[in-house]
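Heads up, there are several structures right after this.
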Structure I
Amino acid sequence: MPGTWNRFVLAVRSFWRVLADPDFAARVEPLFLRMPTGPDLRVLAVLQRDGRLIDFLEEEIDGYTDAQIGAAVRDIHRNCRKSLHEYLTIEPIIHAPEEERVTVPGDFDPATIRLVGNVNGSAPFQGVLKHHGWRVRSVHLPLLPATRDETSVLSPAEVEIA
């Protein structure tokens, strides 16, 4: 079976790369853990630590005025944006202003460009850019602290001792 043989070759190559490349091993290790601990949760943990993003999203805000929400969002935005730029190198997928006409080439990657609206025929497509998308070029995230119960800690509880 070619599928089994390909998986065997992949396993052997992965084995040797894990032994020789600590960065690769660090990326593979979370695949074998029960709880997710990868970059997705580390980004969320950093945004919580620096900008209290989870606290804001979990807060019931219906009782606050727009001015109160705006004042809170300004600090959250500033701190989360700073962390985003500190730990991730991101860039637009399409380098054009929104609402500008663009051409989607025939060999486009559907994971990077989502066609919306009246999509008929075949590429190349002409359309109006509604959002330029984002891609991550590099990641420099801190590790999440391990816990005894094998869960991921996004933000530790804080207890002030008097």
Structure II
Amino acid sequence: MNLKLIPVAALLLSSCQSMQSDDPSSLLFSIPKGSTLSLNKDLDIPADKTHAALQFGKLTTERKKDDYKINCRFDVKEFGPRTIKPEVLKIRRTEDGQEIISEAVGIIRFYTDVFLQSDKGTDVIKLTCQEYGGKSDHAFTVSEMEEALGDYFSFTFLESKSTR
């Protein structure tokens, strides 16, 4: 191997490392594995629905939510009407992504799925937070998710291994 290529190869390998942050208000923050999501107060699931919608810290409906502002959906398996009682839910994994809603108009849906597990047997599936934007917009932060959830939910983040 040509010795002149070693610095170039080292630079390329170091650029493959993922950038991360410990600050939930950073776009580079990822929810660490083993973190939890606490449901802090009763959450009503409406009749004939399998989810509750939240925006600006309050319960809302699919019709009333503003898709261009961050909103969250808490999914369960069984239909309402019913009330989900407070509990601490394990975060199994998270997925961040984006999808094109309208290519002609340039609308993109940014989302984060937080897959959940209940130790109490509650039929939770996941929490999905989303927001529509344009090509020049970017995804939202976990802190912005917390604002949308208000005092209904709170995260407890485990320290990530990269910060030790």
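Quick notes on this one:
- Test item: distance in nm of label points 7 Å out along Cα→Cβ at positions 56 and 136 calculated as 2.6, pick one of I, II: II
- Structures I, II were shown, and distance in nm of label points 7 Å out along Cα→Cβ at positions 88 and 104 at 2.2 was computed from I.
- For 26 (relative contact order in percent (Cα under 8 Å, 6 or more apart), calculated) the corresponding structure among I, II: I
- Which entry (I, II) yields the derived value 1.43 for Cα Rg over 2.2 N^0.38 Å: I
- For -13000 (helix-only ellipticity at 222 nm (-39500 (n - 2.57) for each DSSP H run of 4 or more, over all residues; to 500), calculated) the corresponding structure among I, II: I
- Ranked by distance in nm of label points 7 Å out along Cα→Cβ at positions 24 and 96, structures I, II are led by I, which has the greatest value.
Every number in this text was worked out from the coordinates using simple rules, so none of it is lab data. Only a predicted model underlies this, so the values are computations on that prediction, with no experimental measurement involved. Cβ atoms are built from the backbone, for glycine too; each structure is taken alone.
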